[in-house]
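These are the structures in question, set out in turn.
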Structure P
Amino acid sequence: MAKTPTPFRPLNISVLTVSDTRTIAEDTSGNALIELLTEAGHTLAERKLVKDDVYQMRAVVSNWIAEEATNVVLITGGTGFYSRDSTPEAMTPLFDKTIEGFGELFRHISYGEIGTSTIQSRAVAGLANQTLIFCLPGSTGACKTAWNGILQEQLNASHRPCNFVSMLIGPYVSNQHGA
């Protein structure tokens, strides 16, 4: 008997831009992520922009992961190798589990686009209080690479053989299975 396909389940996704120089109006990376997630059928839960400051980032994300309104946090910026880049240092203490493969896969995909410069990306991801957190580079192109190459499928309940959705909002149970 073939498995019944799992239908798409929209997630509530918050977007945080980390930048010392941009404003919301100039935030092409955050705008691209919002466009991509809404086109995919997800809902923008909240959007913020903060300076590249460990404690400002942690404060915003800690509030989001403490509430049930956000299933996923997408952070753009602060993952490079410059002295002010501190997104991984801000977020990894919040993780209950680290998604090791995210950064590895992102750099693998990115290598085809930017070559060895991808070695300077410190993209990371993890799970904190049943909320996924993905830390992406600040470039618009890198955000699109992460979404199109990884996140779009992993945040889609119908993607097989596995995805993150059932871990976030529980398994889909249809009326055929006793619901």
Structure Q
Amino acid sequence: MKSKLTVREVEKNDIQHIVGYWNNSTTEELLAMGIDVNNIEPLKNLGGRLEKQLELSNEDKAAFVLVAMLDEKPVGHCYVNNLIFGKEAFMHLHIWQSTTHKKGIGSEMVRQSIPHFFEKLKLQTLFCEPAAMNPGPNKTLEKIGFKFIKKHITIPAGWTFQLEVNRWEMTLESFQNKF
């Protein structure tokens, strides 16, 4: 029997899995994601911040989180932050167990998440900035239809260190043509 992947909006009982993912990641895994292990203070109250987002309308959210379900079990999350409702957002994705890496789950999670982001958040542009040195997400974004914009050095989030990233974008027009 073939496994079935779906995505849905985060629910309160999913928060423990998201927080657990960050708390259970090794130093090596965190460093590979660009996390500054000396500055993980922003991760400390992640659960509380996620719960607050559940109470807000989409127009008022700072982040919008989807959970990937593989055969009805949560296996990862795809979210946007730096969200300006009706305009733009930056997408991120995380697969929680390394045993599910390199099996197409991330690509399918992104493919299924994109319509939610454009439709529920009324986006004009969706960006994603994976580490330039990480070929997996860069290949996925290109394959799905994101357009490469530039390579630059930035601090992508409050708990990351400065790193070189590739900026990819999908506009509303390209979304409508692809999906």
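FYI, it's all coordinate maths here, none of it is from the lab. Keep in mind it's a predicted model, so treat the numbers as computed, not measured. Cβ atoms are built from the backbone, for glycine too; each structure is taken alone.
A few notes on this one:
- When Rg/Rh (Cα atoms, Kirkwood Rh), for residues 55-110 alone is calculated for each of structures P, Q, structure Q comes out greatest.
- Here mean count of other Cβ atoms within 10 Å over residues 71-78 was derived from just one of the structures P, Q, and that gives 27.2; the source is P.
- Highest-scoring label, criterion being relative contact order in percent (Cα under 8 Å, 6 or more apart), among P, Q: P
- Highest-scoring entry among P, Q, by FRET efficiency 1/(1 + (r/R0)^6) of positions 15 and 87 (r between Cβ atoms, R0 = 25 Å, to 0.05), is P.
- Entry that produces 21, 20, 18 once semi-axes √(5λ) of the Cα gyration tensor in Å is calculated, selected from P, Q: Q
- In terms of mean count of other Cβ atoms within 10 Å over residues 31-38, the structure with the greatest value among P, Q is P.
- Looking at FRET efficiency 1/(1 + (r/R0)^6) of positions 7 and 119 (r between Cβ atoms, R0 = 35 Å, to 0.05) over structures P, Q, structure Q comes out largest.
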